[in-house]
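Laboratory data are not the source of any read-out in this text; all were calculated from the coordinates shown. Here the structure is a predicted model, which means the values were calculated and not measured. Cβ atoms are built from the backbone, for glycine too; each structure is taken alone.
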Structure 1
Amino acid sequence: FYNVSKSRFSMYWFYPILSGALTGENANNRIEKYWDKYVIDGQGVKCVSDQPWVTIAETSELVLALHGVGKIETAKLVFSWIQDRVYKDNTFWCGYTYPDMVIWPEEKISWTNAVVLLAADAIYSLTPASGLFSHRSWDGFIYTDLVN
């Protein structure tokens, strides 16, 4: 599951968990193993391990993965780190460099804001789809929260 040529990108760390390819103890072990490589505590998730660029999308996707495996309090904590990373119109930054806090790139990207909404939904159960990435809501390819 871990392609060394892509190992600098944080998404390759948590996407197998987010997608359900890794669950349970395997998922939890993977989260713990690479946490320090990609996460800046109090800030969020770096897009790539060797650059100081925190991205709101990757942070929100990690929140979904954490919530998916039942690490609810950790998901809430990580989500709290990005709540003030918004423009005056309350759209989220794409990312920023750390520790200098320079917004980069200065773009308002729809998918960044979309995944923030998905993460908020997962944490606060805002819609019937809030459990979409929750491993406990799946039974093979059936999303049990909508069936039952």
Structure 2
Amino acid sequence: FVSALAALHGRNITHRDVKLENILLTTQPTAPLADFGLARPFAPGELLSTRCGSEEYAAPEMVMGGRYEPSGVDIWAAGVVLFALLTSHLPFTLPPNARPKVLYSKICRADFRFPDDLPSSASHGHLVRKMLQPDPRRRINWAGVRSHPWMAGV
């Protein structure tokens, strides 16, 4: 799915609803993306402002309601997916009976932890932390994701 997202962005299309439920499992070693209902083309350098997608996967700049760079929000959501695939749970969830503001605060601070039995210092943790960098200007880009040592052979 990372290659598919990078290819989409290479064609100036953002998905904006990357989540586990939109990644298909097949018998092939690929994971196609589904549900392009929120996808849209964008011009290089264009900033978007529509809040959309699933909150647990939303980048800080999206939950804050500001303008955002399309690639950055899809990279963030892909980081959430990778974290979930590694740990079997999402990094940011809303506790029962809590207001959405609690979730937004966790997202904006990138307040997540890898389980103790899955050291975050390993290569996978390094990549996920770069993808879940709350400052979009410091977040890894698609070229960095694809060339990361953990992505070798993917």
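A value of 1.00 was computed for Cα Rg over 2.2 N^0.38 Å, for residues 8-71 alone; which of 1, 2 is the source structure? That value comes from structure 1.
Which one of 1, 2 has helix-only ellipticity at 222 nm (-39500 (n - 2.57) for each DSSP H run of 4 or more, over all residues; to 500), as calculated from the coordinates, equal to -10500? Label of the source structure: 2.
Match the computed value 2.2 of distance in nm of label points 7 Å out along Cα→Cβ at positions 32 and 48 to one of the structures 1, 2, and report its label. It traces back to 2.
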